[in-house]
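*Asks:* Each in structure tokens, the structures are laid out below.
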Structure P
Amino acid sequence: MIIQWLGQSAFKLQDKDLTIAIDPHDKTGLKMPKFQADLLLITHEHEDHNNIKAIKGNPFIIKGPGEYEVKNVFVYGLKGFHDNKSGAERGRITAYVLEYNGLKIAHLSDLGQDNLTERQLEYLESVDVLMIPVGGTYTINGTGAVKIISQIQPRIVIPMHYKIPGLKVKLEPVDKFLKEFGVSQPEKMDKLKISKKDLPQEETKIIILNKV
């Protein structure tokens with residue numbers, strides 16, 4: 001599996017048989033790459049997450065909670081909140097867990113909760129690769145992300161939804177999260193190529209992906 005970060009909460013996951021798009025953005029100041037996908041996951045209906053027109057082809061689109069199977073990918077959509085007030089301020093989000101080719105991958109959307117619910121943890125605990133917002137303002141910040149990571153205990157963490165050059169949205173930089181987590185020199189790369197055998201065994205590894 002090859003994982004690429006497209007800015008904000010947008011990702012492209014790809015192997016030889018399948019391409020998955022998550023949360024394509026619009027009107028952020030960032031350029032959203034256009035590509036063809038088999039499966040498109042939308043976590044909520046904010047314009048920096050739901051630019052369906054950027055995805056070409058005829059993807060199977062998932063926009064909410066539930067259990068799905070698409071081309072041998074098991075997808076679990078989990079109810080969550082954009083803030084910690086039961087969605088009263090900014091609404092609900094859907095976090096996704098994907099099981100495919102022996103990997104368990106989670107995308108937490110614009111999670112704003114201080115803690116995960118027992119129901120969420122049933123699916124999220126011990127995922128292999130976790131994509132988590134760290135930029136604050138509209139989501140949890142670095143401190144909140146560290147707390148959520150301690151609940152999930154993933155093998156690999158990919159921070160997302162933080163300040164980068166060109167982004168119009170006012171978010172915190174990833175450095176604050178890294179300091180909270182205690183990592184001074186995280187591994188940085190353009191794309192993550194991962195399989196089950198490549199997963200770290202002893203500790204959680206932070207990987208910073210450069211925006212495509």
Structure Q
Amino acid sequence: MSDTALGHPASDATRCPWCGDDPLYTAYHDNEWGRPVGDDRALFEKICLEGFQAGLSWITILRKREGFRAAFANFDMARIARFTEEDVARLLADPAIIRHQGKIRAVINNAPIALRIIEEKGSLAAHLWGFEPDKQPPAPATLSDVPTETAESAMLAKDLRKRGWRFFGPTTAYAFMQSMGFVNDHLADCATRAACEEARTKFERPV
């Protein structure tokens with residue numbers, strides 16, 4: 001069965017230009033970016049990695065993703081919430097991740113907040129998906145048509161910051177929303193756009 005039949009673009013398909021031609025990046029574009037996610041662990045991981053991405057390129061984070069997973073207990077929120085100063089020292093010495101103390105401490109700070117949201121709302125996904133736009137924007141023709149933040153991303157960032165969350169502003173929030181399928185910002189001529197739109201249509205929103 002061909003990649004196209006499986007819902008994946010052919011190797012010569014038109015893609016959003018931001019992913020270039022790096023195989024790791026194109027695979028992320030084709031198979032992950034823009035597809036809706038409702039798993040709490042995966043959502044927490046992505047928020048954390050978006051925080052680490054601030055000031056860097058996403059491909060830098062993508063190349064270290066397995067290192068981040070190993071270093072942060074596969075982004076198990078309950079385990080991270082128990083991290084100590086010894087863990088901070090361990091992480092600062094780990095070349096497999098971005099050794100930025102503020103960002104490392106932010107992940108540890110944010111884990112118990114995520115757990116409180118789960119206790120309050122039933123799941124992290126239920127709370128986060130509550131910020132999905134009521135109306136999807138039209139398909140962007142070019143990258144310049146894609147916003148860097150929206151009213152919804154600003155509200156999400158404000159909500160989490162009010163709860164004590166760190167390293168998550170409106171721009172980071174929108175990047176998170178794009179990648180997790182809250183919006184479909186694949187360009188109009190991107191071969192992956194239709195598959196993401198179908199996935200969004202079939203996705204059962206967490207409540």
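*Asks:* Quick check: -3500 is what I get for helix-only ellipticity at 222 nm (-39500 (n - 2.57) for each DSSP H run of 4 or more, over all residues; to 500), calculated from one of P, Q. Which structure matches?
*Replies:* Numbers: P: -3500; Q: -15000.
The read-out was computed on structure P.
*Asks:* Looking just at relative contact order in percent (Cα under 8 Å, 6 or more apart), which of the labels P, Q belongs to the structure with the highest value? Walk me through the numbers before you get to the answer.
*Replies:* Numbers: P: 18; Q: 31.
Greatest value across P, Q: structure Q.
*Asks:* Can you rank P, Q by Cα Rg over 2.2 N^0.38 Å, for residues 102-189 alone and just name the one with the largest value? Each step should come with its number before you reach the end.
*Replies:* On the way: P: 1.05; Q: 1.17.
Going through P, Q one by one, Cα Rg over 2.2 N^0.38 Å, for residues 102-189 alone is largest in Q.
*Asks:* For structures P, Q, which has the highest computed value of mean count of other Cβ atoms within 10 Å over residues 22-29?
*Replies:* P
*Asks:* Let me ask you something else. State the single structure among P, Q that was used to calculate volume of the Cα convex hull per residue in Å³, giving 123.
*Replies:* This value belongs to structure Q.
*Asks:* Thinking of P, Q, which structure, once distance in nm of label points 7 Å out along Cα→Cβ at positions 14 and 70 is computed, gives back 1.7? List each step's numbers first, then the result.
*Replies:* Details: P: 1.7; Q: 4.1.
That value comes from structure P.
FYI, it's all coordinate maths here, none of it is from the lab. Here the structure is a predicted model, which means the values were calculated and not measured. Cβ atoms are built from the backbone, for glycine too; each structure is taken alone.
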